[in-house]
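Next up, some structures in structure tokens.
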Structure I
Amino acid sequence: MKNGKPRKVYEAEVINNYRELLERVYSKYGNNIAYKYKKKPSDSNTIEKTYKQYIEDVKALSTSLLELGYEGKKVVVIGNNRYEWCTTYMAVTTGNMIIVPIDKALPENEIENLVTRSGAEIIFFDKKYNDVMLKLKKNSSNKVNTLISMDNENIEGIEKYCELLKNGYTLLESGSTKYDNIKIDSEKMSILLFTSGTTNTPKGVMLSQRNICSNLSDFSTWVKIYPSDTLLSFLPIHHTFECTITFLYGMFSGATVAFCDGLKYIQKNMQEYKVSILVAVPLVLETMYKKILKGIEEKGKTKLINKITKISRFLLKCHIDLRKKLFKQILDNFGGNLRVVLYGAAQMNKETIIGFNNMGVDLVQGYGLTETSPVIAAETDKEKRPGSVGLVFDDLEVKIDNPDNDGVGEILVKGPSVMLRLL
């Protein structure tokens, strides 16, 4: 912290790039379950991958790409939140290639525009984009020469993710050392993200691994995620909020990331996976809270809950926390393990914040943007105030430029998580 004592709640563990991240996770949390997911929402079986399996897959996939001569090239990834997306992201970035995550909700013409602007030569994608990608490859205005389906379909002109992965393992068994010999420049552009921000034309934000890793280290001093935690991944993973906090900070902490089957399955998945941490936006949380209140009202228990809440809040003043027991029946609807919700991206009404806190679920709000990797400020595990975006990270400097009489002005940020530049 500038001009005072550091506000860090926890000691930072500094990493500079994704290779260091993987080495840390492999040695500390290799046997932890990294990912849980189902192939289809109706499946009864859940697939689990340990961090050791994940990191080995990353190395194999990256080796395959490197042997094909793609070092230094730009690689687009577009699709749902899934294991293959996470493996692709890390295989590309730790193999000295540049990852270009693209919004899966964009129309065809926008996808084509961003692929062309990025200069990408390879695209990893879900099967829903088969026709779009084949059309793109035929268009001479872009550099695309390799299409890779994460769904492994037999389609002419499209390669399979599974075959690329298998080939990587074969190369490693044959003695390939291309991946091991890669040297990562932590300050070099490694991630190219497109964000509309305050303009209609998407801006290309150039981020380094140092940018993202400094944000991970900073966030780890504010809010603790434990190896025993399970996060539900449902926000678009191409966006820095979901990517940095759920995917990368979840990994940094050795926690488990469970992939949601879709927005309508959030509550069901929270129960199935016993989710303890949710990374969300206000609209989702406000909708959840309204459903809770509606359920209480329909059962005629509004007065009872209000009375229990008053008792609980009185006990809290005496440092007696019985919220989890008193509101167990409600919390069980969301798996019974939810302890923290990390949220941002918009303002949320205080009633929802206070309501969740009354039930024993801590809400932690943050503020940031893509250009800052993304978090600038956040509440901490010890310092919270309903409606506040929290405190500025110690490694960052923030000031309000030319404030008006109400203190409103342009927010200026300086520090290691600030982007390299715009494309």
Structure II
Amino acid sequence: MLNFLKIEKHFLLSLFFFALLIRLIYVIPLNPGKLSLDSAEWSQLARDVIEKKHYGDEYTWRPPGYVLFLAATYVSFGKSVVIVRIIQTVLGSLTCLIIYLIGKKIFCDLVGKIASVLLSLYPYAIAYAGDILSETFYTFLISITLLSIIIAVEQPSAKNQMFIGVLFGLTALTKATILPFYFIACFWIWWRTKKIKNAFLAGIFTLLTICPWTIRNYLHYHKFILISFGYGTLWTSNNDETMILETIGEKEQPAASDWDWTPKRYKELIKLPRIEAEKIFEKEAKEWIKNNPEKFRWLLKKRLIHFWRLYPMMAYKWQKIAAMITSGIYIPLCFIGIILSIKNFKNTSLLIFLFIVYTLVHLPFAVLIRYRVPVDPYIIIFASYTIHFIWIKLKSFISSRV
């Protein structure tokens, strides 16, 4: 069996079906109505796109990538939650293969194998495949974009750089939080290939991919909106009500479905035309931050801790235990791996920059561990390097004693 898995093609095939089986075992028995709060919005927006042939203003702060993925799924296979879950299990399983390739290219074959197997068993990755949320789709897009960047640096060509740009654009259209990393990635391509035209091509095709949606926004709202509105989220994340939220502390169950920490005025303001509401959100968010610098810094500190927590604050005890024996181990091992691999910084820097930028871009907003999940595969890659490093040292120690 071990000899069979030593052949890369055999390993990848076995890994895919192993990851797929685990996810299917989890998602198939799930009640179709067992979904998170945000899933209703995503699903309704996809239905609006199909039935009303437009992107509803009430949800316009949602980027279009995942919505169009859902709409395409509904049109092709019917409006079935089960089918969406099955397709997401396939995407999650493909992500495991991509993580193997990234781990192999940055470190070595064994690190890639360890990382891919750990990801195939990762509770967060399995759980989100069973929900109507963008995390699984977004995680897949980030992984294939990163792999394409690494390949394009190894094999610089106009075709590869253009492909990166298209992938990066699609990823940004799914969640705009990746956009700040876009500038770092272009710089990284320039740094590694020593040719600015490579970074320029990737950047141009990213913008060209996003451009049709930006034009749609301008025609619809008569204002430049690159991807989606954001001040409403900024305002609801920085106010005195949010300060109260951060003082609640840990609970032995998830947040109640009727638990609402948004400002009371939000429900009134959101009834306005979205462009008018955004102007108010922008004004009040900036005023609160300007007038409350100490409170804002306190929120940033709290969110940094939450983003990198080893387990969720509000969850059942078994969920916290599951997190502690996976991400609770992987995160410390990741930071050790970053230190151990410092000599390989030229290769690892792309992932390190991703951690830094992805963390910083989330801090001004309310933070959930769920938002970290798309970069968890790269935490697992560094953790796998640490495991590999320990294994090599242990084998060397045992050999020297025999």
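Readers should treat all values here as calculations from the given coordinates under stated rules, not as data from a laboratory. Not measured: the values here are computed from a predicted model. Cβ atoms are built from the backbone, for glycine too; each structure is taken alone.
For which of the structures I, II does the calculation of distance in nm of label points 7 Å out along Cα→Cβ at positions 109 and 293 return 4.2? Working through the options, I get structure I. Could you figure out which one of I, II the value -23500 for helix-only ellipticity at 222 nm (-39500 (n - 2.57) for each DSSP H run of 4 or more, over all residues; to 500) was computed from? So the calculation was done on II.
Source structure of the calculated read-out (FRET efficiency 1/(1 + (r/R0)^6) of positions 229 and 389 (r between Cβ atoms, R0 = 41 Å, to 0.05), 0.35) within I, II: II. Comparing distance in nm of label points 7 Å out along Cα→Cβ at positions 29 and 101 across structures I, II, the highest figure is found for II.
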